[in-house]
1. Could you tell me which structure in I, II was used to calculate mean count of other Cβ atoms within 10 Å over residues 182-189 as 24.2?
2. When FRET efficiency 1/(1 + (r/R0)^6) of positions 14 and 110 (r between Cβ atoms, R0 = 41 Å, to 0.05) is computed for each of I, II, which one produces 1.00?
3. Any idea which of I, II comes out highest on FRET efficiency 1/(1 + (r/R0)^6) of positions 6 and 286 (r between Cβ atoms, R0 = 41 Å, to 0.05)?
4. I, II: which one has helix-only ellipticity at 222 nm (-39500 (n - 2.57) for each DSSP H run of 4 or more, over all residues; to 500), as calculated, at -16500?
5. Check the numbers for mean projected area of the Cα convex hull in nm² across I, II and tell me which is largest.
6. With relative contact order in percent (Cα under 8 Å, 6 or more apart) derived from the coordinates and found to be 24, which of I, II does the value describe?
7. State the single structure among I, II that was used to calculate distance in nm of label points 7 Å out along Cα→Cβ at positions 134 and 310, giving 5.3.
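No lab work stands behind these numbers, since they all come straight from the coordinates. Note that the coordinates shown come from a computational prediction; the quantities given were computed from them, not determined experimentally. Cβ atoms are built from the backbone, for glycine too; each structure is taken alone.
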Structure I
Amino acid sequence: MSALGNVLVFAEQNGGVVHPVAFELLGKGRELADRLSVELSAVLLGHDIQEEAAELVHYGADVVYVFDHPFLAEFDVVQYSRNIVKLAKETNPSVFLFGATRLGRSLAPRVAAALRTGLTADCVDLGLDEEGSLVQVRPAFSGNIMAQVKTKTCPQMATVRYKVMKARAKDPSRKGRVVMKEAGVLADTGLRVLEKTRADEANLVEAEVIVTGGRGLKSPEDFGLLDELAEVVGGVVGSSRPLVDAGWIGRDRQVGFSGRTVKPKVYVAVGVSGSPQHLFGMRDSDVIIAINRDASAPIFGVADYGVVGDLYEVIPLLIRELKALKERRMRREVR
């Protein structure tokens, strides 16, 4: 499929702050646009968001289309899709990318349906073939294979997981165009926000420290030990897929390419063997610490620090030492 137009990125924002996934999409979008010799554009909807539009230019956009209206301050899938579809028909993008966030997963299918095109969800990589067609890579068959998908229709649309792409370095000197678009809004879309509540899920993607349990755990109750360690280090608890499949812990805790892709500062793998499926979801962590009694476990191949030992001996010792360290620091601060 030959390129018909620009590469377009939906820049999600909440409360006037652009979601970091938008910068990651611009990083990949810049790569695709340069190879196709087309412009990289972004679309931003909200209210009083001109400063955020300039940020998108600094992260790689050539053009930022801004729909600014009080009715767009809060996400309304009807208002948003209406304006985005209109823009897509005007600009005729060859590639249109959304973040695979809750908002993006709600919005992108509506836009794709209105444009009568396909949508590949939850992509973990994007590329171009020899003809310039978008190759969309996503987990399939419960994460057992990585499927390569090409779309015959245009625009070629995909939602992309957060933290699988790399944002470019911010360049404040970079120049681009901010185009203000007239927002088409409805006084009543039939949707109202009654209340906002925090999702009762582990926020693995944003966590700076993750303590993950694997098959080395003997029972569901053993996650209590990992909870204690996570509390001491200010982290959250994750899990490998087998324990999620066994019903020991919720699916929102799963790390891997059929679960969450994470990039914490510290990743502690406890009793995790290190299957390719799991490594895919955590391999870009800044520091990886592995605790496993099997010295030949693949996890040690990616770990920065490794402990070969019984987790039921190592973790209690680690918790005790960390608590003692925190107490010593607190005493020094009091002095």
Structure II
Amino acid sequence: MNVKHGLEGVVAAETRLSMVDGERGELVIGGFRVEELAAWRFEDVVELLWGFDVGRASARLPGRGGLKPTLRLMDALRAGVAALSADDDREAASLLLWSCPAIVAAHWRRSRGLEAIEPREDLGFAANYLYMLNGVEANVEANKELVRGLETYLNTVVDHGLNASTFTARVIASTGSDFVSAITGAIGALKGPLHGGAPGPALDMVFEIGDASRAEEVLRRKIESGERLMGFGHRVYKVRDPRADVLAAAAERMFTRAGDMHLYDLAGAVERTALRLLEEYKPGRKLQTNVEFYTALLLHGIGLDSELFTPTFAISRVAGWIAHCFEQRAVGRLIRPESVYIGPQPADLQPVSG
């Protein structure tokens, strides 16, 4: 039997939600290229994936004593989500979508000795998240670009094929379990360092370099010492990650409007140098810029601490996970792959032929 470790290359589902073409560097979400979708309202993207109006649920937060302030943000998000309950899938979908940013923002503030900020009915999804984090008034002209930048990010990462966390959500939903359990499991999968990504270290590398004149020296030293250059290379994309282009354009727009292009220009110089050196040291490996590189730059420009990067990714991807849960419900079949036994055999049992 031919074993596919990690299920690589195994088709386990049909989906109308997203198509990832790693050879051509294309991402299609709900029939639209990610480059086009990036300019939408996040709620409209969610409606595209779910097929119905997302509504507006009241976010539910754990009580003041419900979560220890010392919990890491992803642990707090997982615990807060696990405490939710709903009567049916649609109610759970809306509750999960609106509660996740509130849970992250409330725990972020409480862990710093600050009062949680209640969401506002007059603000959209992205604007509410920033408001709950730091009280940013989205209707103030100076902050509109921050909201627009965040919304672009949320739209860009909302779904990305049958990745580990999405597969986890579909497996749980396939058992007939509730959506809260499925999303709790997906958050647990996303926490893993091999899946959730590390946009923070990509930005740390840019800060370490500090000046474009030092880029080649620092990057050569990292490559020659066997260190991975964060923000470059992707398991799926063999060319440039299309999400990187979308986020680079969003970052350029935001930094231009803010009147401070130093960090953006430095990141661009680091990127160009890194791509040239990776081709020199690892020819043919096709190690291109991935979504992490410009995620870090954009979210930093919005004013988010690096500790918020992965939780912010999660509050977008929740919408994609839920859409996959609905698809799996419609299939109505338990996901149950097989394994190959390679342990010892009883003396009187003939071995199974491979």
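1. Going label by label, the one that fits is II.
2. I
3. Structure II comes out on top.
4. Among I, II, the structure yielding -16500 for helix-only ellipticity at 222 nm (-39500 (n - 2.57) for each DSSP H run of 4 or more, over all residues; to 500) is II.
5. Answer by largest value of mean projected area of the Cα convex hull in nm²: II.
6. Among I, II, the structure yielding 24 for relative contact order in percent (Cα under 8 Å, 6 or more apart) is II.
7. Attributed to the structure labelled I.
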